[in-house]
1. For the read-out helix-only ellipticity at 222 nm (-39500 (n - 2.57) for each DSSP H run of 4 or more, over all residues; to 500), a value of -21500 was computed from one structure; give its label from P, Q.
2. One of P, Q was used to calculate volume of the Cα convex hull per residue in Å³, for residues 67-298 alone, giving 142; which?
3. Computing mean projected area of the Cα convex hull in nm² for each of P, Q, which one ends up highest?
4. Ranked by FRET efficiency 1/(1 + (r/R0)^6) of positions 91 and 155 (r between Cβ atoms, R0 = 35 Å, to 0.05), which of P, Q sits at the highest value?
5. Among the shown structures P, Q, from which was the value 34 of relative contact order in percent (Cα under 8 Å, 6 or more apart) calculated?
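Derivation of every value follows stated rules applied to the coordinates shown; laboratory data play no part. Everything numeric in this text was worked out from a predicted model, so none of it was measured. Cβ atoms are built from the backbone, for glycine too; each structure is taken alone.
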Structure P
Amino acid sequence: MSSEHTYVKAPGKLITPTTVILALIVATGFSIIGYRLVFGLGVISNLSDGYPWGVWLAYDVAAGSAFACGGYSVAILCYIFNGWKYHPMIRSALVTSFFGYALAGLSVMVDIGRYWNAYGFMMPSRWQTNSVLFEVAVCIMGYTVVLLIEFMPSALETLRELKPNSFIKKLADFTAPKLDKVLMFFVVLGMTLPTMHQSSLGTLFVITGQQLHPLWQTNLLPLLFVSNAILLGFAVTLFESGLSAAGFKRPFEAEAFGVAKVVPIVGFFWLAVRFGDLIYRGHILTAFTPSFHMVIFWIETLLITAPIFIFLGKLNPRKLFYTALLLTLGGGMYRIDVYLVGFNPGDNWYAYFPSIPEALITFGFIALEVLAYIVLARLLRLLPAVHTAHN
């Protein structure tokens, strides 16, 4: 599993106006989390018994975990389809995935009403193995650990550069070859766990029946969620590649153009399943019946379809970056539509919209992920050495 590719640290200082602003956003979000933990969930949120899953679950978990599937998607491309030339992008994709999944787990803890009982999840006697949510929780926790292990070679590589006689260097020298021998096991596990829990995130809303609008309700939600996660994994990897190139003033990674050619394959599969299902269920005309949900459906569809066709043409770094951003927005919107927009618990409940504190907590999570990525990129050999930046 030793990589033949060269990785480098991002140049620049740790403390900059950008990192300071991000730190302030993080501090604001986590201050509100502290307030919520003391005074309760109802004080800072618009959640209700009709809408018990708000922006933290819809965005931070449902959409956020898909945004964090870059490591999953690139691993499939490298190890299953033998696209080893894309391996230089794996480290940055893995670290993005790790923070995305870790923060998804944290957002669940914020959302749990009686969070002090969370320790019960670690007690087998309290497990409800028939629960889809239980399977999602186990897989997400397990995948977060797997991502940490997969990313360890980068940290060990940096630690092995310390002074020859230091204890930490000796420990890293001892651990690195041992980890190298078993890493493929974790790579395989890392491609299995997301397949399981991403499909289960779709299964959760299959069981809502008629409470989910027919434009989104289907028994194929598990398949749509898995393929959507792979699609978003590629989109976010391309978006992150462009963002890091601009932010760290590096050449654009040439491998990104190859990844972009794979996106339409996954995208057209997802669209075929999506519209084929609507035709099979007899709801294709619902997509053309004037309503609020029809408008949302077509915005979501266009945000996904347009980038897929753009990826078929000639690309430059700027065009690739913005196209990946559009696809990220469209793919994420699909998941939020399933979890919030298309869901109707009944006429007895007011429509849900996140409160300002809920939004600030979410912004805090996003800022923490970006800040942590910047810090690690400057401290560890995370980014691939690049030489060309054109198609």
Structure Q
Amino acid sequence: MSKHIRKYFLLSILTFLIYQYNSDSLQKLYRRLSLHFWPIKEKYSECKSLEYSVRKILSTSNNNWSITTLNNRGEIILSVNGYKNMIPASNQKILTTAFALDKLGPKYNLNTKLFFNKNKNIYEIIGQGDPDLNYNDIISISNTIKEHYYKNDLDELRVIIYEEPKDNWWNSTWSTQDKLEPYGAPITRLALTSNANDQSINDPLARFDYTLSLLLASDIKDFQIIRKNHSKFNNQNNNYPLLKIDSAPLYSLLSLANSESHNFTSEVLLRVSSGTWNQEDSIKQLENWYQTIRFPSESIITFDGSGLSRSNRMSTNSLAHLLYRMDKHRHRRYFISSMSLLGYRGTLKNLNTYPEINGRFLGKTGTLSGIRSLSGYLFKDNTVNYISIFTNSVLDVENKYQIILKEIFKNNECN
């Protein structure tokens, strides 16, 4: 049997097993073997007229920009400092949401659960960081506890709320000022209104505790609410489920993260998808996933899931190729539709200077002080361009972004 036939035979067996058992580990092995047998080879289709036009738009600030554009065959048609590592800002969410969609699927729900431990006569509450958990949900938890308590004529009422240790609430590379803002709210499993109002909620567990206490106290005088580390929760047969509150399906959470650029949601998705709420371990799982996907990921340096960290680095070349790869994904429609729509929806709603490209670009914005990024899909007739643009310290960025998009849209030479 020849070497190539053996490769195809092995991958065919793995394909069959993945189809039969829907195994994540087998899928990972399949991807790694595919990359080993057929390494990534970037393709080029030089488009001099487009590059000339774009460099003219950038003028003397060329060195502060990085732009990569692929045509619908995945060929690089434009690269201006495309391999330069820069801060992606919220374009980091593109990686996180792709990871979540691939690992969890579009219909996955985060949930908040209430259990009754029959051996210890204790109510237990655990969560997965539902960004839409709200006051009405706490009312449901309280009413369920009270109903069960009276129905079973219990002698005492004790409630344990399980949460991550405080060291896991904020990313270690976020600035002190960012942690005070709503967009830098702590990442916890039990988060009322995503742990933010007009500012970040500094102690969200106390807020959850206080809210539940008020509701229980309306009918019950003596009770105790205990806080414990989530690692202490033991989901054994003596835990009887009383209530489960589901989040919106994952495809809606992707839209919240990408279209509305919601930091809390993207950070929760990173943790749930990786199977750990430890910051460093969740990032390692994300980086391991990069290595199973057919796109150039060597330049990516990751510190968080939302892009709030200024320690993140990646190239527009990597991100444009990931966009192309996700357009071939089995859940491609969910991923692409989670983006902002130029001139109509999300963070791109008010960027509508050029009517000819309104509604034709689905993408993700990114903003930090002195940093801008924009990446996504530009549609024209039956073709699509995969575009990623990063810039540092440049004035009038939003206007130039639209001019660049318009210039790529007008290009007929290399699609």
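1. The read-out was computed on structure P.
2. Value 142 for volume of the Cα convex hull per residue in Å³, for residues 67-298 alone corresponds to Q out of P, Q.
3. Comparing P, Q by mean projected area of the Cα convex hull in nm², the maximum is at Q.
4. Structure P gives the largest value of FRET efficiency 1/(1 + (r/R0)^6) of positions 91 and 155 (r between Cβ atoms, R0 = 35 Å, to 0.05) among P, Q.
5. P
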